[in-house]
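The structures considered in this document are given below.
Rule-based calculations on the coordinates, nothing more; no lab input. This one's a predicted model, so the numbers in the text were calculated from it and none came from an experiment. Cβ atoms are built from the backbone, for glycine too; each structure is taken alone.
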Structure P
Amino acid sequence: MATRPDPVLPADDAGRALSRDLLAAAHAALSYLEAENASPGISRIAFGLCPDGVPMTLISALAPHSAGLRAHPACALLLGEPGAKGDPLTHPRLMLQARAEFVAPNAPDRPGLRAHWLARHPKSKLYIDFADFAFVRLHPVSALLNGGFGRAFRLTPADLV
């Protein structure tokens, strides 16, 4: 039996640029494993980039995905929204596999992360300093860009910055 060629291509400049545009999103869908039983879960999260370009989020310890990420740091994100018209599958989306790293409340770079986050998410000023909230860096492991029909690319972490 003949094998079919892999339809997913290595990243090119256009794919890298589109991926970076999608990483500019203010929210994402986060896939994680629940802490208690490793069952899959998904949640909508606030999303941004650290000053060095690493994806990050700000989450409450009360959220199930917080405990899940602490127990099982491997996670995935989906960035990109369907457009108002046409088939949703024709709109670009980026699936990012990552490893979560919680930023300690006393970490030396937390004040800089806080200021950077507030510049992009000003309404979070209402809760950013609550004791149960933490920044989480989402270190990319790999990514898959679907830029629409016939435009799929595999990306490395280096392709995303």
Structure Q
Amino acid sequence: MSSSKGFGLRDGEQTADLPAQPDAGVYFIGRIHTPWRERKDCPKNARESDAVCTVELDPRWTAGLKDVGSCSHLVLLYWMDKAPRNLVLQVPGHYGVQRGTFALRSPARPNPIAMSVVRLLGIEGNRLSVVGLDCLDGTPLLDIKPYFASTDSVPDASVGWHSAKNPK
């Protein structure tokens, strides 16, 4: 069950009733260890930090790291377990304008799945050292995927509302 502690509603935000039960289950494959213990301390964007973080895989999945060391960057998918799951309209503090949940990268969403592209510094056993995260210490890890610049990067992609606020 998710907690909304520390995520009080801002003026203009709206919630929705959650379904009675989830449609599927997931396996947490590990935990992410970061220097951040409280939401206010987390970077708003994973690229804002050069903190070295540790991804600790459950030992049963260690064999799955074969050849991961050849990757310079990885995509990490993680479960923002402290975020509220019922917000449909949000007012991000750093923008102060109401937006729909699906137009934002906020952790507050029906399925609080987050992703970051991280730089892999090294692997020791079931532990990966990485740079490029923005989550609380102890955040559950969902998956690790190699980052392919040739297919994952879309240089001309845009987010209209963000471009309008921050013209080049």
Quick check: 1.4 is what I get for distance in nm of label points 7 Å out along Cα→Cβ at positions 60 and 140, calculated from one of P, Q. Which structure matches? Q
With helix-only ellipticity at 222 nm (-39500 (n - 2.57) for each DSSP H run of 4 or more, over all residues; to 500) coming out at -5000, pick the structure among P, Q it was computed from. P
Taking 34 as the value of relative contact order in percent (Cα under 8 Å, 6 or more apart) derived from one of the structures shown (P, Q), identify that structure. Q
Identity of the structure behind 0.75 (criterion: FRET efficiency 1/(1 + (r/R0)^6) of positions 108 and 148 (r between Cβ atoms, R0 = 35 Å, to 0.05), calculated), options P, Q: Q
